[in-house]
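The next part holds the structures, each set out as structure tokens.
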Structure I
Amino acid sequence: MEVPFFSARAVRAAVPPELAYEAVRAGFIAYARGEWTMQPKLYVTNYPAGDFRAMPALGGGHALLKWVTSFPGNPARGLPTVTGVVVLCDAETGQVVALLDAAAVTALRTGAAAVLAADALGRRGSDHAAVVGAGVNGLAAVQTFVAVGRRVMLWDVDDARAAAGAASVGAEVAASLEEALAADLVVTVTPGREILLPEGSLRPGQHVSLMGADGPGKAEIAAAELARTRVFCDDWEQASHGGELTAAVTAGLLTRNDVGMLGDVLAGTAPGRTSDDEITAFDSTGLAIQDLAIARAALERAGGLDLPLLEL
């Protein structure tokens, strides 16, 4: 049996940021309605080096498994932090129908989710966005903001990387971290090893999409500051055990009743922001249904690409 393989370049060619945005939005809604299903991601850890993650999902006539890694020390070795493969199958026959580069799929859905949350939860009229972190996933968020017509600036600890990244996608460079964190719509995409937002740092009306803390022990915001916001997440089970929510829930600062689901907001079955002064936060841990949305979108456009076929 031969199946098409989508390299990172092919994934990006098949699914531009604006299509990723719409695909992930539809995936969130399908999951909120119970039409798509998934189990919490399974971590196989080898700390402090990194971890492996297995992420299954089912929906839209397809089943998916993403086997992906997160090894933060890899860039110092000249290696990418995230590598892996996405296996997409026909849900009726079980046959493999495509293999895709996991890092490219992850970047597209991370950027899409960050901007979807900002659009759904941000204050009306907010047009000034900032992304903190110029890695692959941070640049994907910047590209998505640009694709949906928003002004966006980028900041990174490496000035040269921020400048090169901003130039490559038509964004501005923030003069400082403080300027970036003062934007109306903030997206943080860092390794999650240090707190960017201490207690009292967010101002009324701001929104922050917290994309970096996707595993145990990571955090970009102080637990007390998260508790000061109107909090939403991508999935309660994942976020409360391996996201920003973990510390706040463990400390008794937040409970399940305090946290909304982005999918419910997008589906129109739950409210989002309730006032212009409210501070909103989105805790993203990354869902397999988001990967499924990107993989299906890529498969639909496979006919226009010259893809290699792998024999299984």
Structure II
Amino acid sequence: MSRQDQLGVRALKLLAEESMAAVLRGLADGTLRPAELERRLPPVGHSVTMRRLRHLLDSELVTYEHQPGQPPHAGSPGTPHEAHYNLTNAGRALLEITAEAARWEDTWCSQDERRDPAGALAIKLTADNHMRTITLLLADGPLGTKDLDRLSPDLGRSALRRRLRELVLAGLLGRRKRGRAALYELTDGARHLALVAMLAGRWEWQWSRPQHPPAPGSDLNQLMHMLAPIAHTPEPLAGICQLHLDARGADDPDIYLAARAGNVLALSHAPATPPEAVGHASPEVLCDALLLRNGPITMSGNQALLAAVIAALGTALLA
């Protein structure tokens, strides 16, 4: 999977820029002049504020209105020209991602670990390409450093170990010994962080509309592997489901999910026997089914089984 296919990475990198989330929150209540906005922000400086506003303006996430002033003349001191900025609907929708990132920190981080502004740590972790890759590699279970070295050759040995230490300190990885080797595994907090990535991906599909959008099926498959261990179905349900992603004609892998003894398992390969249920959906529809419970997935076979598995994953994602 190439880095540009990672779900929501463009939106998250935008939000990870210094003071970007603070500027968006500052404009949440309505139109402001730059000076009014700066008074609502931490002391970041006028030049940083204006750079962020220009970036948001270029990305069509804020609107700009210029009101010309009047020069002074006899009997009147004149009025200065004024610039007003306001969020577009797309810019306002980004606030949903920052709000969820802040909620994740409230649930999974100690007060000492959190950063200012709220949500900055969760956004930074999710936007970092290498950290994202490491957590996805660990979706199916613990791995040692040798396995991670082999599966992430572009990262480099020293950089990998530095990232592993940072993820342990952030509470996303647990570390234990197997003999003399160290094993790393995802915490429940890391698995729930998938919600921030999925919200960012959904925002990109709805608002950014790139000319050549990436096909995120592979990343969605790995996110399902992150969610499966914390999803639970009614115990009597059992069987295998196949989810086929209709991702703009791209050759994306099908997602195979099994319900067994009240648990959901994400399978690494197609099963030897035909699945009991099959679903077809675009990546956007699958995200809506998980996030909003209203994605119209086309189902065949044991529809109750597939609906229960999707509901279990959605519950785990939003818990």
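Every number here is computed from the coordinates shown, using simple stated rules; none is lab data. Predicted model only: the values in this text are computed from it and were never measured. Cβ atoms are built from the backbone, for glycine too; each structure is taken alone.
For the read-out relative contact order in percent (Cα under 8 Å, 6 or more apart), a value of 15 was computed from one structure; give its label from I, II.
Numbers: I: 23; II: 15.
Comparing all candidates, it corresponds to II.
I, II: which one has percent of Cα pairs over 20 Å apart, for residues 139-234 alone, as calculated, at 50? Please list the in-between numbers first.
Numbers: I: 37; II: 50.
That value comes from structure II.
Comparing structures I, II by distance in nm of label points 7 Å out along Cα→Cβ at positions 203 and 275, which one has the largest value? List each step's numbers first, then the result.
Numbers: I: 1.8; II: 3.0.
When distance in nm of label points 7 Å out along Cα→Cβ at positions 203 and 275 is computed for each of I, II, structure II gives the biggest number.
Can you spot which of I, II the value 2.7 was calculated from, given it is distance in nm of label points 7 Å out along Cα→Cβ at positions 43 and 267? Label of the originating structure: I. P(r) over Cα pairs in 10 Å bins from 0, in percent computed as 6, 29, 37, 22, 5, 0: which structure among I, II? Computing P(r) over Cα pairs in 10 Å bins from 0, in percent on every structure in I, II gives 6, 29, 37, 22, 5, 0 only for I. Of the structures labelled I, II, one was used to calculate helix-only ellipticity at 222 nm (-39500 (n - 2.57) for each DSSP H run of 4 or more, over all residues; to 500), giving -13500. Name it. Label of the originating structure: II. When distance in nm of label points 7 Å out along Cα→Cβ at positions 27 and 107 is calculated for each of structures I, II, structure II gives the greatest result.
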